[in-house]
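Listed after this line are the structures, all set down as structure tokens.
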Structure 1
């Protein structure tokens with residue numbers, strides 16, 4: 001049975017931590033809250049804990065404020081060997097930040113639920129549906145199989161995660177099944193307009209200033225088919241925007257029918273540099289991200305780097321040049 005390993009994992013354990021990837025997005029937060037509520041229905045003890053804070057625009061998804069940010073003040077149980085860990089929306093255990101060192105290596109066992117292409121070696125038995133639109137879609141089907149009652153707050157979390165990871169139902173992994181699940185969630189009581197307003201009309205004025213800075217950095221390569229944007233941490237300081245408010249800026253160049261690849265180098269206020277990649281057609285940005293220790297989907301991927309923006313930009317452009325010979 002497709003969901004037997006997941007059902008067995010949840011049945012044989014009583015104490016759970018739930019986490020997701022660094023810089024969590026709507027699919028990560030949505031899947032975390034929905035699973036938290038589902039496990040609570042089953043009478044389990046559950047905590048949600050992440051390496052990074054929940055972005056302001058998706059805080060509505062975590063209706064009860066369940067997500068904790070792991071730091072030196074976070075209370076950790078003495079009996080971690082009695083707890084289990086669920087990793088959502090990534091199958092790369094290096095992508096959960098501090099949670100790996102402080103929790104994953106000390107719990108009884110862990111289980112992954114995800115929809116990204118598998119990065120390197122991964123033990124069998126996890127629930128990874130690479131054809132699914134989102135982790136929230138995977139969870140909806142798991143809950144249905146386990147006969148979990150999906151209430152309106154769980155439905156809202158799942159719906160928001162699907163909306164985000166499908167680009168509002170337009171990305172390649174959006175299927176008839178995706179629309180069918182969305183319909184069922186709306187029938188539970190989700191208000192699509194309210195979700196849209198929360199996710200796309202709640203940005204600050206500072207985020208608009210940041211957007212102007214980033215768009216001003218736009219440089220085009222390969223006959224204007226590759227767009228590169230940059231966000232050094234000074235942009236965050238000068239605009240007074242949050243790092244999380246930069247998440248969707250990678251998509252701006254893709255609105256041009258001539259642009260085939262969008263590259264966004266973004267630095268947080270601690271100086272940590274990440275690269276986001278988006279593509280159209282046959283350009284596999286996931287393979288490029290994997291070359292630098294990251295991963296993702298064929299048309300949407302990313303990685304973290306210790307190189308300077310100038311150095312990593314050259315390396316990424318060199319990788320992309322093979323598609324533009």
Structure 2
């Protein structure tokens with residue numbers, strides 16, 4: 001019995017749970033975590049604004065017919081890459097060719113008449129008024145012949161830019177008139193991001209501030225870089241076709257968002273292309289706050305095409321050849 005009691009006394013007593021001490025340790029850990037989060041926010045998050053309400057935008061170009069006729073050929077399919085100047089559709093050129101030949105004949109006749117009267121200049125048979133009238137007739141004939149020849153060239157509907165064919169509306173045999181929509185293309189070298197920030201986030205955002213972006217399509221493995229280039233002049237609702245009217249008895253304030261235009265690095269876009277409508281995660285570095293808030297873009301990128309100038313030059317060469325033919 002005594003030996004049993006000795007063994008029981010040898011077993012140490014279990015420590016009782018010290019609640020105040022545990023609470024102090026938990027409180028210290030909580031304060032340290034909060035202080036660490038505050039330091040990280042001050043270093044990394046204090047000078048930035050972020051949103052996931054951002055989407056890829058791009059230049060959407062509508063291709064329309066410029067002459068009347070039936071679609072004779074469809075040269076492209078949807079999602080196809082097209083180059084500047086590539087033929088997309090061919091419209092039956094019969095009507096415009098007939099009109100062009102008629103205008104050429106009228107030009108030749110006007111040139112012959114004007115040439116004859118110019119040779120008789122100074123004689124009593126040809127007055128200055130008659131000569132001036134023939135000069136105006138000749139000039140008008142040149143303009144008509146030029147436009148008629150350009151219409152022949154425009155029977156081949158060309159792409160004004162390097163792009164991707166998004167929608168094709170025209171079909172073979174369909175009769176179209178000037179202004180009829182034939183297709184919709186999206187320029188693949190003119191891509192940007194529209195990020196919709198809340199009103200309270202716009203205070204420190206300025207044009208020129210650097211931006212980092214991530215796309216859901218590539219995940220975290222690809223980080224895009226860009227810069228703020230402009231602000232929308234109004235919220236999406238106010239710029240809609242039917243803007244809302246808040247002059248009612250029951251009204252609930254809703255936080256508005258303003259679109260911020262972000263330009264992307266062209267090299268990164270070439271290596272990792274984006275398509276219109278894809279969602280993005282955007283983070284703007286707002287450390288540099290020089291300049292006025294909501295400042296407008298001073299000068300944007302210029303888009304141009306050379307296909308119309310080439311058509312005009314071809315028409316000029318055609319007119320010149322006709323006039324030279326008449327002289328000989």
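Computed quantities for the displayed model
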| read-out | value |
| --- | --- |
| Origin of the derived value 14.1 (mean count of other Cβ atoms within 10 Å over residues 79-86; candidates 1, 2) | 2 |
| Ranking 1, 2 by percent of Cα pairs over 18 Å apart, for residues 55-150 alone, the structure that comes out highest | 2 |
| Structure (1, 2) behind the derived value 13 of relative contact order in percent (Cα under 8 Å, 6 or more apart) | 1 |
| Answer label among 1, 2 for the case where mean projected area of the Cα convex hull in nm², calculated from the coordinates, equals 37.9 | 2 |
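Throughout, read-outs are computed from the coordinates displayed, never taken from laboratory work. Computed from a predicted structure; not experimentally measured. Cβ atoms are built from the backbone, for glycine too; each structure is taken alone.
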